[in-house]
Structure I
Amino acid sequence: MKQSIFQILSNTALTDSVYKMVLSGDTSDITAAGQFVNLQLEGMFLRRPISVCDYDGETLTIVYKVVGKGTEAMSRMVPGVKLDILTGLGNGYDLTLAGDKPVLLGGGVGVPPMYNLAKKLITLGKEVTVILGFNTRSEIFYEEEFKALGCKVIVATADGSYGVKGFATTPLAVIDYTYFYTCGPEPMLKAVYKATNTSGQMSFEERMGCGFGACMGCSCKTLTGYKRICKDGPVMKKEEILWEA
């Protein structure tokens, strides 16, 4: 974990409530797709955990949804603003288990961490299918960005206004895949757990206190006891998760 000062390069709206922020700063502690960062916002007691969408040696890209005071304040930030950010938090996805044809499933703001993961898998020569799940057409983002990487992209909307009518799990029955990676709200993760016929890895979205394991505010029940989403996760293997009734 590293604490650094980042400067906003751009902050643009992708939909009515989803924004893409690109920042410059020290990304050396970000080492795997699926990790997250923790932003300090003026006047807010707790930092805001945001998944890493993409990064390189000099820039960090995050995609976030306005859901409260913190993210609403972020949406009004302009280029040049500096932010105190903790980087290198959480574990990431294990790419060695992907097989030849991994499928990536992202639901809503679970979509962003799939982007860097897809980029890395494509670099490894994998045949990547990405399923993006949204409620309706107006909420869709990053479809073209995934296509530009060379992924096969399937979009599912709950109301059928675009792509496949249904949820992110709906297209699974008609595609061939060797392994799955996913990120999204817990109901979606439970559905993926039941719908997939291979092993895989799931990234949990959770409210966090510290973001680096000092508290147990974001614990999850597993086969080996409770694990902290921020420290032991957010990525966990399908086989280790015990779902609460």
Structure II
Amino acid sequence: MKTIFHSAASRGFADHGWLNTHHSFSFAGYYNPEKMHFGALRVLNDDSVEGGEGFGKHPHQNFEIVSIPLEGDLKHGDNMGHSGVIRKGDVQVMSAGKGVVHSEMNANADRKVKFLQIWVFPNKQNVEPRYDQKDISKDHVKNDFQQIVSPNPDGAGVWVYQDAWFNLGDFEKGFQKEYKLHKEGNGAYIFLLKGKIKIGDQILNRRDALGIWETKSFNIEASEDSEFLIIDVPMEVPEAAE
């Protein structure tokens, strides 16, 4: 088993006034050649947007983009005709494919919206763009892994063009459970939202992350009540598909 530890403090940070953002991997003005991606996981941004502000219309191509709200309300709009609001307990996916233009705005003027913005390299290029959002709150579980993203359109949560699985964990203090990687050649990037967990000999505190690969499974133990995200992705960056 191989691992790489990313402390919360090691992330890139930018204060744009309307946006405070932490970058787990090189993004925009933050560049670290040792933190370009983790396998097919290219972007993990921890964003906080002021009331009434947000990301105006802008384009993307050939990324699977997943947004997970942590607090507040996020308003989406795109050139495919979709519009809606997502909040904690929802998950949003957009397959940018051959090209899409979208906006993500704080739906409220009087409070912040906080969310994770995650980009994954797809295994198919130039697909027809698509959008989806789902309420995953009804499937919330304690002391287990809750799937919120998979490659399967019929699976729990939303689906992506990649052999990638995202799971949320909400563990009570003292609970531990083994996580089994879904596919040979995949690795897992564990991002701790709050609390304290232990994986092997590594202790993670709030917003720390640990990448794990070349193993079939690993154990997660909660030293405190903890919430975390597991991003299970191929370790080989896919070549452009025809």
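Throughout, read-outs are computed from the coordinates displayed, never taken from laboratory work. This structure is a prediction, so every number in the text was calculated from the model and none was measured. Cβ atoms are built from the backbone, for glycine too; each structure is taken alone.
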For FRET efficiency 1/(1 + (r/R0)^6) of positions 130 and 178 (r between Cβ atoms, R0 = 25 Å, to 0.05), which of I, II scores largest?
I
The highest value of mean count of other Cβ atoms within 10 Å over residues 42-49 among the shown structures I, II is in II
helix-only ellipticity at 222 nm (-39500 (n - 2.57) for each DSSP H run of 4 or more, over all residues; to 500) from the coordinates reads 0; which among I, II
II
Source structure (of I, II) for mean count of other Cβ atoms within 10 Å over residues 90-97, computed value 22.6
II
